[in-house]
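Peer 1: Input: structures, listed below.
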Structure 1
Amino acid sequence: MTKRDLIEEVNKKFPHLSHRDSEVIINSIFDSMIDAMAHGERIEIRGFGSFIVKHRRAREGRNPKTGEVVLVAAKRTPFFKVGKGLRLRVDNKGPEANAP
């Protein structure tokens, strides 16, 4: 599913909204999530999962072509942890597994 598909789903569920309004809603949600994670905040969506920022320490790596030691700087990376409800539904074991 792409962002465009999400916008179309919002249009199907809320036909009184214009396509442009649906696009603004979806973009606003994603922008808010990106801003929160950029500030190191945790995002939790019950039944879906949580997004956190993991801190990776600096380390030594190797260039696979030359074998030369390369210093890899510390960085922050986004990480998604799936929620129990989503995990069970994807595995067809949840209470709403057969729901459309």
Structure 2
Amino acid sequence: MLSGLYTPAVYAYEKAVSETGASPAKASAILSILGIFDTFGRAASGLLVWSDKRWTDSLLISSTATIIAGLLTCLVSVIFSFELICVYAAFYSVFIGQ
């Protein structure tokens, strides 16, 4: 699982430049989106698996988030606009930030 964790982060920028015609400066915003939403995802998962909550299962939360991020990555092949790549980057980061 972890061997492909950062692959979308590398290739989302390349896809934006090569397939949507975005300038490198504009495409670099994707890296910022990845970082910002990853932080939100980490904070949210931290609140969900707080040690005093007995109803949470950290393995279930981590596995579910990873599966959702993987399914989102399967959809990258049908994304051909810069805005959709940004949306993908935001959702991917939230779920991978667990």
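Read-outs: derived from the displayed coordinates by stated rules, not from any lab. In this text the structure is predicted, and so the values were computed from the model without any measurement. Cβ atoms are built from the backbone, for glycine too; each structure is taken alone.
Peer 1: If distance in nm of label points 7 Å out along Cα→Cβ at positions 19 and 83 computes to 1.8, which of 1, 2 did it come from?
Peer 2: 2
Peer 1: Once distance in nm of label points 7 Å out along Cα→Cβ at positions 11 and 43 is calculated for all of 1, 2, which comes out largest?
Peer 2: When distance in nm of label points 7 Å out along Cα→Cβ at positions 11 and 43 is calculated for 1, 2, structure 2 comes out on top.
Peer 1: Output the label of whichever structure in 1, 2 has the greatest value of mean projected area of the Cα convex hull in nm².
Peer 2: Largest value of mean projected area of the Cα convex hull in nm²: 1.
Peer 1: Tell me which structure, out of 1, 2, gives -24500 once helix-only ellipticity at 222 nm (-39500 (n - 2.57) for each DSSP H run of 4 or more, over all residues; to 500) is calculated.
Peer 2: Computing helix-only ellipticity at 222 nm (-39500 (n - 2.57) for each DSSP H run of 4 or more, over all residues; to 500) on every structure in 1, 2 gives -24500 only for 2.
Peer 1: From which structure (1, 2) was relative contact order in percent (Cα under 8 Å, 6 or more apart) calculated, if the value obtained is 18?
Peer 2: 1
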